[in-house]
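> Okay, got some structures for you below.
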Structure I
Amino acid sequence: MNKLKLLLLLIIATSVVSCADQPTADSTVKHQGALRNMMSGNLEATMSLDSLKQLPHLYALGALEHLKGEIQVFDGVSYVSKSGPNNNVEIASSFNHKASLLVYAQVPEWNYGVELDPFSNNAELERQIKEAALKNGLDVDLPFPFLLKGKAISLDWHVINWPKGDNVHNHKKHQETGSNGILKEEDVEIIGFYSEKHQAIYTHHTTFLHMHFKTDKEHPIAGHIDQLIGVDLQLYLPKI
């Protein structure tokens, strides 16, 4: 075997090994933990965020163990938010955290944005997301992630900071315990998951949606969305 053939074989072998070492993108929506368990007082960690760090094109949302903050991941970049003093929000890019609830998927490519009609509640947004998903060939019997980008007319948000020892859980207390507020006319990026089969698991029992957001201003905010009103927002769905 001459030197040129040997060199080519070595290059091919190295490429194969290198590709094998790279994690592949799995678009299936996965989750750990459940809202109903948290509402029953089980706030223990169900997985480590670090275990997902190497997954390419990762999108995720959830709550930190003991409900001490919110988890947002956009295309492999972590925005873990915690409630700070004076209603401030502190954001860390580290994956060195544990989650009591986490929903995640890998999305290598999104379809072009779909202009949404104005909406003032989750039901109107759900309808538009489902219609767009069906047009794009997604199986709406299975959960799927989505992105929203643009200006939110109004966005009610919170970053939970649950007091140790409080065993009485309800949705209102989750919204009000920790930093919270309302954004007006703000540019946002939103990661969400749609599922008609996971109520009380990772969507609340009144909705098929679970959404978190981030802003890109000088002092960013990221956290859980309680209510969203949109006029100029675009919807992005996984490309299949």
Structure II
Amino acid sequence: MRFTSARRLDDGVLEHEFTLGGIPGILWTPASTSGPVPLVLLGHPGGLDKMYPRLAGRARHCAAEGFAAATIELPGSGERPRRAAAEQARADLRRSLAAGEPVDDEIIDALILPLVEKAVPEWRTALDALLSLPGIGGPVGYSGGVISIGIRLAVVEPRISAAVLFAGSFVPRALFEEARRVTIPLHVLLQWDDEGNDRQAALDLFDAFGTEEKSLHANLGGHTGVPRFAGDAAARFLTRHLK
């Protein structure tokens, strides 16, 4: 991990940009701490520049609770190299949505499965590096999308203690089976009128999660219309499990 910049935000939170094996990332740490702090991994759908305002807002919320927060760029997003197969899958997805046609499993698998296979090891490598830093000691939470990445991380990464998952992205059938192996506490956010999202599939996925502690929080509105109080409830969930 190589830090490339550092600045203090207006509320005192320290923001560090870094690269890890050529992957860009951002780490936010609280203004002051009395010892090692928990860490929240902030998931997103890709494009750190575009997502920065929302990520920074969530990171500030974490810092107010005394947590560090970190994110990395997804494969094929931002300035990272594009994959021809993924670009074709995105084009096929847009074509189906524009035509009002159902998105078939082949398109979903081609778009999501290779992303999960590449992104999850990168997140685990980033977690290794982040937990080696002075001042960050865990426990670790995960919050955000792509939900399929969150599912795989919840299954394979024992250092993650709890997760907030954002419904609203397509999930391959294979990940439904993995969801049955998730045992950590989950807080799932669902926008009821999410354009392009299969609401029933999101409900079926929630039903599939194997954990004994899971809650579904559904609100009216589109994909980006998550109300502030829903974000506050998700933050309280992480605070309960990480402190």
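> Kindly point out which one of I, II the value -5500 was derived from, the read-out being helix-only ellipticity at 222 nm (-39500 (n - 2.57) for each DSSP H run of 4 or more, over all residues; to 500).
On the way: I: -5500; II: -13500.
Matching structure: I.
> With P(r) over Cα pairs in 10 Å bins from 0, in percent, for residues 131-194 alone derived from the coordinates and found to be 17, 31, 31, 19, 2, which of I, II does the value describe? Kindly include the intermediate steps, with their values, before the conclusion.
Details: I: 17, 31, 31, 19, 2; II: 21, 50, 22, 7, 0.
Corresponding structure: I.
> Now a separate question. Given that relative contact order in percent (Cα under 8 Å, 6 or more apart), derived from a single structure, equals 15, which label among I, II identifies that structure? Could the numbers behind the result be given before it?
On the way: I: 24; II: 15.
Label of the source structure: II.
> Next question. One of I, II was used to compute Rg/Rh (Cα atoms, Kirkwood Rh), for residues 35-82 alone, and the result was 1.05. Which label is that? Provide the component values of the computation, followed by the final result.
Details: I: 1.00; II: 1.05.
The value was obtained from structure II.
> So FRET efficiency 1/(1 + (r/R0)^6) of positions 91 and 155 (r between Cβ atoms, R0 = 30 Å, to 0.05), computed for just one structure, reads 0.95; which one of I, II is that?
Working: I: 0.95; II: 0.50.
So the calculation was done on I.
> While we're here: If semi-axes √(5λ) of the Cα gyration tensor in Å is computed to be 28, 21, 17, which of I, II is the source?
Values: I: 34, 23, 17; II: 28, 21, 17.
Derived from II, not from the others.
Rule-based calculations on the coordinates, nothing more; no lab input. These figures come from a predicted structure and were not determined experimentally. Cβ atoms are built from the backbone, for glycine too; each structure is taken alone.
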